[in-house]
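Engineer: Below, each structure is written out as structure tokens.
Bear in mind that the values in this text are calculations on the coordinates, not laboratory data. In this text, all values refer to a predicted model and were calculated from it rather than measured experimentally. Cβ atoms are built from the backbone, for glycine too; each structure is taken alone.
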Structure 1
Amino acid sequence: MVGFNFSRKMNKQLVISALENACYKQGNPRGVILHSDRGSQYTSMDYLNTAEKHGMKLSYSKKGCPFDNAPM
């Protein structure tokens with residue numbers, strides 16, 4: 001885990017803040033593969049734009065299959 005944030009709500013602002021935190025702590029790496037499930041917070045345009053701004057490639061688990069997230 002390289003970035004994190006805490007909130008009472010699981011919304012797009014929480015995951016965007018965690019992503020920004022990770023980028024800051026890791027010195028804004030480029031070309032990183034960013035893997036998540038298909039939750040609405042991870043597919044929001046704001047999240048997609050943030051990942052693109054940092055040069056990240058998005059990877060999503062298959063619909064209804066959370067098992068590939070565990071090794072990540």
Structure 2
Amino acid sequence: MTAGRMLTTLALVAVMATVAACGRKAGLDTPYEAAVDARKAAEKAKQPLPPEPQKPDTNKPFFLDKLIQ
């Protein structure tokens with residue numbers, strides 16, 4: 001390998017490692033959970049409260065569910 005090709009390969013590996021390390025190591029928040037967290041944070045900071053989040057309907061079928069079953 002030439003020095004230029006080796007440098008390019010190392011740079012590419014460094015970029016991939018950086019991108020792979022982004023994010024958090026936990027499950028994703030649902031919109032309902034995010035709204036509840038935002039409401040709690042506003043309450044702690046004594047700011048105006050956002051509207052009360054509505055519980056999601058978990059039994060509502062999604063049109064792509066037939067592909068999974």
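Engineer: Where does the value -10500 come from, among 1, 2, when helix-only ellipticity at 222 nm (-39500 (n - 2.57) for each DSSP H run of 4 or more, over all residues; to 500) is the thing being computed?
Structural biologist: Source structure: 1.
Engineer: Using volume of the Cα convex hull per residue in Å³, single out the structure from 1, 2 with the greatest value. Show your work: numbers first, answer last.
Structural biologist: On the way: 1: 90; 2: 209.
Largest value of volume of the Cα convex hull per residue in Å³: 2.
Engineer: Here is a further query. Can you rank 1, 2 by distance in nm of label points 7 Å out along Cα→Cβ at positions 35 and 59 and just name the one with the largest value?
Structural biologist: 2
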